[in-house]
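Quick heads-up: structures coming right below.
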Structure P
Amino acid sequence: MYAFSGHSDLASITIPSTIQSIGEGAFLECNGLKKVYVSSIEDWCKIDFSYSDVNPLSRGADLYVDNKLVTDVTIPDGVKSIGKYAFCGYSSLKSISFPSSIRSIGESAFYDCPNLDEVYATNIEDWCKIKFGDMLSNPIFYARKIYIDGELATDITIPKGITKICDYAFVSCETITNVVIPNSVISIGNSAFSGCSNLKNISIPNSVVNIEKGAFSSCFNLEEVEIPDGIKFIKYGTFAFCENLTTIIIPQSVKEIGNLAFDGDYNLSNVLFKGSKSQWNSIDFTDGNTNLVESVIHYDVKFVEKKAPTCVNKGYDLYSCSECSDGVKINYTDPLGHNVVSGICERCGKSEEDCVESAHPYNYDSDESWTIYKKNATRIAVVFSDSTETVADCDYIYLYDKNGEEIGKYSGTELAGKKITVLGDTVKIRLVSDVGNTSYGFSLSNIVPYYDKCLHSSTRLENEKSPTCAEEGYTGDLICNNCEAVLKKGEIIPATGKHDMEEHIVPPTCGDVGFTIHACKNCDYRYTDNYVEPRGEHDIVVTVVSPTCGEDGYTLHSCKNCGYSYEDNYVKATGNHEFVDGFCKNCGKINAKEFPNINSNETKTINIELTDSEDPRYFVFTPSYSGKLTFYSTGSFYSCGYLYDSFMHELDYDRSDFESGSCFKISYDVVAGETYVLGVGTSVFPDNFDITVKLEPNKETLLGDVNGDGEITVVDATILQKYIVGQTTLDDETLNVADVNKDGAVTVVDATLIQKFVVKVITEF
């Protein structure tokens, strides 16, 4: 422990492969440490750090392997475990790749990696077997996504043969939309899918007999869930804050629903219970499940049939209910929309006019086409409705002419309210998607055929773009100004590959080399050269700081050319204050004995004489408990009030307005046992005035109790997560309570600490 503590001049360190643990305070106050050298990532992964700040990476140092800066980490094949706090606080870490051999990752291994953006795994099967020390040991918590075999994971199918999905397996993975679980799985771990904010569909087989606490908490887009038969306990916070959850199917095997299992599920409206009403009433409902018990409860429900969607009507699952004559409809699917070919919909047989101009919502993985044919037309204008929209840069609407040549590719709201004119008698509209939502799609507000031939006498270019070193350019589309027809589609211009470089010279210092950075203005390409050797020995300036009554003296040695410095020749503080007129002339501390005391709720009348007008009267005040100190005057023509600490540092003041009134008022949060000085006076006319001091105790607040209910629960953590991502706001008082690590900022670190407190990983902040 404390091996290199206090070595502020330590700039780099090489850690040998024999090191397996680093103890408390090993690099304490090593503020100059910037480089850590290791022989391999494998050796680094073997090290267990006793706590987060023991890892030099958390103090701003960078990791080097073979003298190369490590930003993209590939864990070697064969490595089975990663030690505690291994990459904790490493701001240079951008990506990490895991081999199939990994079986455990230590506590908080990826805590506070703000620039970690990409996580790669070989396959789902091996990933589900990893034992994470806590949610902060899973890099997904910061990256918010994972790549499986090089592909971004959106639709996940757990492989057959997996029996348990480990704790925190996909925590906070925002890219997952669908999860299919095979009937080999019997257990879903603690917070396994917590924070998967875009998860919409989850299929849980009846083989699952155990779902741990918080498994699906904060899955904001989850709409319907069927709990498997055989589940007896729905545990703490399992579906908490699933804001869009509307329907839950509960088996008759359930005996207990734990605390906050459905807390924050404000849209939960249908509960389908497979047992009788008496069985429902026998379930042990704990606190925080108001949204569940106040929903409409359907009893003795049984699946009847699945209604397929049509071109215009939604599909759904129909369940029977002992108390509902028409049954219960859930799990709605979007209409398919029409697919018009040669003027007729292939699905419903309706004509083009009945189909093309109607609304066209779309579902996942759709690829549909509509063809508009107007015999003998020289061109056709199609006008899209104002509501036309697809998922930007993900789903696209294509337009083709009669020859099948692509006229345009559009995404987002590019087509909303827009008129597109296509030459010839045919327009083909194609919608391609890999995600879907009923709020997205297109419709046509008008179809206008033209039978006159336009001469295209006036044209313009649109969408031109010059290429750069990294990005393609575009020649632009040739558009007719008269008929708005696309006369010629543009062509892609390859990226130039030529960088637009600028230089930044970093001069050498006493201990560091100088160099020149060459960086491209348009991309991330850069290199360094023109290295200059360090200047060598420091040019030291010696400054002697004399001791005072309260502070030690010392000799400061500092380099004129760099930040290097050190202290020695310490001289103890004198300990003797030199009071003059009640104040120490060296440190400003007051001599409390020379000033009268004033107590809370005491009113004093102070006679200000003309000779005293320029010098305030001072009163000492030491509160016995913390709270709001209110200090105000009455009865003076013009009075002044000041509040100081015991060293006469001004904390607050108020000078009454000569025009509007005679009173001053100061309110300040004071701390029990601290000494304060009240200064009162007048600078215009001598007068008499009263001073009133009132101390109101502060309302007791519980650190981490964000919602102010007197308890620290998963609700507090969830509210804080929503604030961090901008889904809610908090006042200053609440933010002060939420800042549990007291670093002056409310971040994901505070939310994580609250979660760890709730699950008893830590016992105090």
Structure Q
Amino acid sequence: MKKIICLIMSISIILTVLVLPVNIVFADSDQETGSMQRLMDLGVFAKTDIDKMNLSEPITREQLAVVLVLITGQKDKLDLYKNTGSFNDVPVSRWSNPYVNVAVRSGYMDANSGNRFLPTEKVTFNSVSKILCKLLRYDDEYIPGSDNNKYLRKIDGLGILDDINYSPSAFVTRGQLALMLDRLLSTRVFGTDKNFIDTVPVFKSAIVLENSVINKNADDRQILTDKGFFYLKDGISIPEAGKQYYFVFKDNDIEYAALTDYQYKEYSVSSFSSGILTANSGEKVKLPAGIQYYYKGSTISYSGLSPILEKNSSVIIAYDDDKPVYGAVFDPVKSDPEVITSSMAGIPLEIKYKGHLIDKGGKYISASQIEINDVVYKVTDIWNQNAYFIVYDNVVSGKITAILPNKISPASIEIDNKPYVLADTFPKEKINRTETTQVGETAKLIIGADGKAVDIITETIPGTNHYVFVLNSYIENSVKSEDFGTPYYYVTLLHSDGGKKTYRIERSMPSLRGKLATYEIIATGKEYDTVRLNTIDANLTGSYRVNKEERMIGDSYVANGAVLFNILNTATAEIEAEVISFSDLPDGYLMSGRVKYIHKSGDFMDIDVMLLDDAREDNVAYGLVTSKSANVIMVGNEIQKIETVTLLVNGMPMVYTGEETGLYVGSVARVKLNGNTIRSVQNNIAASAYSGEIQAVDSSRIRINDKVYTYHKNIAVYKYIGPSDWKTLKTSDLKKGIDNGTVTLFLDKPENYGGKVVAIVLR
């Protein structure tokens, strides 16, 4: 009886197995996932996360139609058939209709009896194999056999079905189709010497030989390949240099990019000799001969590797399985040059370059041997690894004999009649915005790695280099074990050359923040030098006229090389400030509060140092207050009133929250912007004139009360509609006469100082 029961159970199990569907769902393979990801990157399948790829889901006929249209590059034909209904079961309104039309009209898919397409019917391996044979241009006469399985045998023989569990009538899953189509891309088309991907006009396989990482002068969206130069459409990540990609083009630009399935070995070179590459990792490898190598966009022979491979060169070898296919070689990557200034020299340099190899003139040096005016380059491989530093110390001194082609757009400069080309990184503002850099003046030209000038130093006025502006003053407690918790006091200083550096001071002095001072170094340290500061009273008031033509401020001349500290923003933790030139100042008047300090020297008592507050009026705007609310909060033991103010600035509503602003609804305020936000409110502007009649108006002027006012370049016009409701108008909306309501004008500065209309308010 036991034997009979066992036999019955065995038969039951066998029968259960036999009635399983032919299309058994197998676990998602890494191969399928990789292929699906590649086809998603190419736009053939819709983008989704890995866990939503649905690799085991059977593909339907309409889904197959979509994929066929996209992989054959026929997306541009969809519009032709979106309003055409060809099948009884595929109405025009159905999402798949245009794809079905294109797939059928291209000959890849067929209709069924009764003019039906059967869009939701699952697709078998037999039917897919026949389509793939059509794509590879195999006519029936070149496929032996007469049965329906001959197409399946053909694509199996081409390797397209490797590692895929299939039978003729089994349903093809999304993952299996992705794997088959991925292999199709690199399969040779019958009767040609091209792979399928290279026969589709919108597709191309190419090796990336240069990008903006390799060539800093290249356009960010431009790449060089073995097939030529191409541009990447916005949103496409920059392809990695040395690797092969499949590209999809639209309007001759790359729309999609996907890495091929080659395997890559990457080497950062330490040395190369007798065909043996020693990597920075210590690995030794013999580079394969008999393959094509690429270098700087061209091919080179195996024997040509030796002269070009140097420390931190990068080598990439592509493999198809274990067979090397090609190699790509790249020069070391040099950073932009860094010119060592007096504020950088000393201990901070030792900290910055500690532990790194430093090469100066072919000899290894320590960080302490780097000197002022040296030029330092960081040298890495293309992966920004294995950094070392090269130092150059070539300084040319003499008289400037020519600036070519001109001072506004300099490309080269002559020192004692010898020309020097300016590097791309050269600070050209030191020529076109500095009065001391001109023909006839004495200068030092700092030369970089390629013999091009990277910086220029002109003579400064004696004593001005001791002036600094204090950007911040703060306390930090040590976190080191030897003095844990000990407070140290720091200041961050803006130097007269525009450099910024942090120092220690002997005691806490938070009041130093925002002060002009002179400084001296009283001690050097491993991390920070210690300075002593002597603050300067900077409390000038009154307006000063800037005469650019005569080079005067007020009744004083401004010396060539004068140092002008300009405060930009005090609302940040560290004050934002800069050093500008006299030429940066606007013509006209610097109103009261803009000039805080003036120092004069020399026989003629010319101005050599100034402290200015937003002299250039960068990011200054004018806004109309449309609403205001207040809230009282406790800060410590103090009650603080916080206001929330809404302003119309350049026609856009902006909200500012801060302590009591002094603003009121309907007032016009002068504000500082940070992008599309208000970073500070400076003051209300008093109305300059008002009237019930506009006597005359045009695109640049308005006349009221028998007086003409000129518009500011950023003029705004506001009309009162109701409480907290204002409308922004154009100056062209203003009409002569009394129909505008009450017209109020607001000027950026008093009229006698050249004030212009920044806002017109109509009520």
Structure R
Amino acid sequence: MTVIGESVPRLEDRALLTGTGRFAGDQNFEGQLHMRVVRATVAHGRILSITTEDAAAMPGVFAIWTGADVADVPPINLRPGSALQDLEKCRQHILAQEIVRYVGEPLAVVFADDPYRAEDGADLVWAEIEELPPVVGLMDALGEFAPGISTEPAVFEKSYGDVDAAFAGAAHVIECELSVGRHAGVPLETRGALAVWNEAEDRLEFHAAAKIPHTNRIALADLLGLELEQLHLFEGHVGGGFGVRGELYPDEVLVNLAAMRFRRPVKWIEDRMEHLIAANHSREQTHRIRAATDAEGLILGLDDAFWFNQGAYARTHGATVPLVSATMLPGPYKIPAYRTTGHIRLTNVTPAGTYRGPGRFETTFVREQLMDRIAAELKLDPLAVRRTNLITSDEMPYERPFEIGGKPIFYDSGDYPKSLARLLDHVGYDALQVEMVARRAAGEMAGAAVICFVERGGDGPFDDVRVEMDAGGTVEIITGVASVGQGVETVIAQICAETLGMDYAGITVTHGQTDRIARGQGARASRVTVMTGNATHKAAMGVRAMLLAKAAELLQSPVKTLDIVDGVIGVGGRSGDGPSLTIAEAAAEILRHRDASRIAVEETFENDRATYSFGAQLAAVTVDPLTAGVTVERFVVAYDIGRAVNPMLVEGQLVGGAVQGIGGALFEEFLYDENGQPLSVTFADYLMPTAAEVPDVECLVLEESPSTTNPLALKSGGDPGVTGAGAAIAAAIGAALGQPGAITRLPVSPLRLREILRKPSP
């Protein structure tokens, strides 16, 4: 029975389409209080006083906390495996203690019996703050950020090979400086949470869209001084994740602390302006990179130094983004010698964390613009330079001699030139370039370009899954992952359904409930399909073995002759050719002599290696010489996922990611003025693409290189749409201008593009 590989409809959609989904804002408990956060309005300053009397006198206001009320709570820890030791001293308290370090930092919280009264009360809390000079620019001169803390608290290096020798023997050295601006994730649903103290169970219950519930449970219990069994997280529906929900924020700790102290439910829902100034930002990097090449454009070595804007504090992801940036910069190319030095900078702006494709969107832009610059300076075709440097199939598996997160950089499988050729054939690349040359000759600024990238996912180290079946043959899968809209319920149900020979629609997937399963790694790093999928397969195989063993006993047939097709166990699966029974009948017989209502098999899948997939993207654009506006005429994503459980869902991920990537390429940038005041606090200022700016995204879902790292041969597909989009748009604009490698910063705003247009062509 084949279910894996089929584009079946999503199980998740019924609740969303019928309005029965339960988001954070839909959760309510009797007697709940509402929390409103009072946030700093200056970027850097010393707190002289916080006046709360007027707010406290308002009807309905229950309590007000300032930093002094929570001084006993330690700063939020960095996650194991994500931290550089030097960042430990840069952690954030849940309410500011003496100093504020960015606009939006929590200063106080107001609790009231109504959300509007809480908001009105917050408006009456006045903070007297002595302003101090802020650090705003990523590349500002080094100095002291806080007592004993430099504006550059951490520097690290990743390298292999003899870089200096590569440059000494190079025919050409190409250098450039490239930057990516500051982005925000802006999911449809803002952050929110509700915490309840359960007196009967003597435990705290946290209801939120938390994409790593088990990890946050451990961190929260530690911060609040609770035993682990005294805290459980319950994940509801979620209106998008994109990295924003991967953190443990001060606001979420405050909600839980309040519920614990007050012994009452406490609810918090942020508004959009709060989200833009307080939730994670990401992306902002500047790279100074140089390549050593031979006369034909073969890269002999790369040498890079980059600066990452961490913002005012190190949040729970710690150094994840700069570390991923450093290890993923070489991409799909065979770079014999490589060195990068990462500089983590502190500034008085919102702290940074992960955002979809963290470290890969940025470095793919940097690397691919460098490839175009190599082509321009050596007077070579940009596509030819890429082909010259691609890792080939006979070099697989390909390993780079350094690690990320304790795991080796191990490209497990792939035929990169073949996948690239598939994209070129699909778009009719040669004819397309002839067309573009003709259009430019006619005076039009039109261009098309192709870029290449490698995507990382399937991150371990483990996932636990329990598959349960009742006497009626109904199946429930319990897992510690979370849903962020990626279709986890459908994919996991498909894998289980194929293993058990039943309809996927009859399977329930329970996720993000820490009281149902002891461990879980959540939905991060595009890992769910690989890790949870294989754990599900293992557990379902255990249930299958039990069903077949019982059927063999009842049917008097050897197990090896039996199969399950459409929920019926028979010889060879042909239920009409002889004796048979349903899986429900077999389950009922198994349970008849047990003191249990369900068959339950729990399994763990462990993996010490991530999966790596190849992708290529083509963008075709036109540039208006009068407005410097860019129109994306065509956008194509080719991605070798190895094996697609549900091709439709993979395509959906590619399209959604491409739209976000186009936004990052042309529109999205979170800006601050020289005083650290945010300038992008509404959607009138923080621009995102609409349907009018995005073409129909074409997707080639390739299944040519199954993974060798897991039994189901799966690779990840969460981020490839976004990973190369900025690079593809930039390369296409360079082609339109007749200046490959001309784009030095994302997003390519009209103002920046106009500056390029005004410069004489080289």
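Structural remarks
- Highest-scoring entry among P, Q, R, by distance in nm of label points 7 Å out along Cα→Cβ at positions 479 and 519, is P.
- Of the structures P, Q, R, the one that 1.4 was derived from, the read-out being distance in nm of label points 7 Å out along Cα→Cβ at positions 639 and 727: R
- Which entry (P, Q, R) yields the derived value 1.59 for Cα Rg over 2.2 N^0.38 Å, for residues 215-550 alone: P
- Comparison of P, Q, R by Kirkwood radius over Cα pairs in Å, for residues 335-534 alone - largest value held by: R
- Among P, Q, R, structure where helix-only ellipticity at 222 nm (-39500 (n - 2.57) for each DSSP H run of 4 or more, over all residues; to 500) as derived comes to -1500: P
The numbers here are math on the coordinates, done by the rules we state, and not lab data. Quick caveat, the model's predicted, so the values are computed rather than measured. Cβ atoms are built from the backbone, for glycine too; each structure is taken alone.
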